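Input: structures, listed below.
Since every read-out is calculated from the coordinates, none of them should be taken as a lab result. Predicted, not measured: the structure shown is a model, and the values here were computed from it. Cβ atoms are built from the backbone, for glycine too; each structure is taken alone.
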Structure P
């Protein structure tokens, strides 16, 4: 086990635990993004996030997408324009209200996300394989807690 972060759970306060968790998650996230970006095909985090949201929620208005991604609408307009320029999304007219356009993912967008996820998962799988059985079991037990931390509860 790495000596970089050693916590005695009886002595650590919530603030220190939160700080160390934030740093560890941020560093791991950055490392995963770097590994996927090594092919030169990776999008920026904001572009990839928007594309993944479009994939998950289906055709979506730019206003709805901006709200989900928590960015200002003008920023989302630029993000979607870039994704459209790259061929990863297309704008489709809403059949119920022809004044409304929705962003929809293209086959190229699905392919890009699938390749990106595969590269990221492969990198993380290699790292997890380096852990001991006990460490992997501990990580597996921690996953539900990490998932709870990402919920929107106050």
Structure Q
């Protein structure tokens, strides 16, 4: 289903996940994410993949929904709502919040989220460092630490 999601989001060339890496991330000694799989009529219909976050303002753990994907044949049948409700229940149980990002062109998803009462955080802009830019900045960590500018506590 990762490949199906990547294709739908027009990001197929960015998919690098392997079965082994996913298994480690979900079930390994240091699991970093959780997933829910939805079935409908004995078929895998979709999934939600999420992981913990932390809010300094709330001083509580929250959840970040990385993926919510429902296969086309199962859309508009309540599968996405059921998956999102289950993740929301996990976030509510810990007193935190649930956050996620959506592609700005995905009106089907954006409308679904609006109908659920989600609000768009227009004042927040997502940023990403990866590849060469990430490596370049990471290389500076050694010199920053050596010069005594590390402010971690």
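Which of P, Q yields 0.95 for FRET efficiency 1/(1 + (r/R0)^6) of positions 116 and 140 (r between Cβ atoms, R0 = 41 Å, to 0.05), as computed? Derived from P, not from the others.
Determine which structure produced the value 1.01 for Rg/Rh (Cα atoms, Kirkwood Rh), calculated from the coordinates; the candidates are P, Q.
Working: P: 1.06; Q: 1.01.
Source structure for this number: Q.
Computing FRET efficiency 1/(1 + (r/R0)^6) of positions 52 and 76 (r between Cβ atoms, R0 = 35 Å, to 0.05) across structures P, Q gives 0.70 for structure Q. Among the shown structures P, Q, from which was the value -21000 of helix-only ellipticity at 222 nm (-39500 (n - 2.57) for each DSSP H run of 4 or more, over all residues; to 500) calculated? Label of the originating structure: P. Assuming 20 is relative contact order in percent (Cα under 8 Å, 6 or more apart) as calculated from a single structure, say which of P, Q it is. Of the structures listed, the value fits P.
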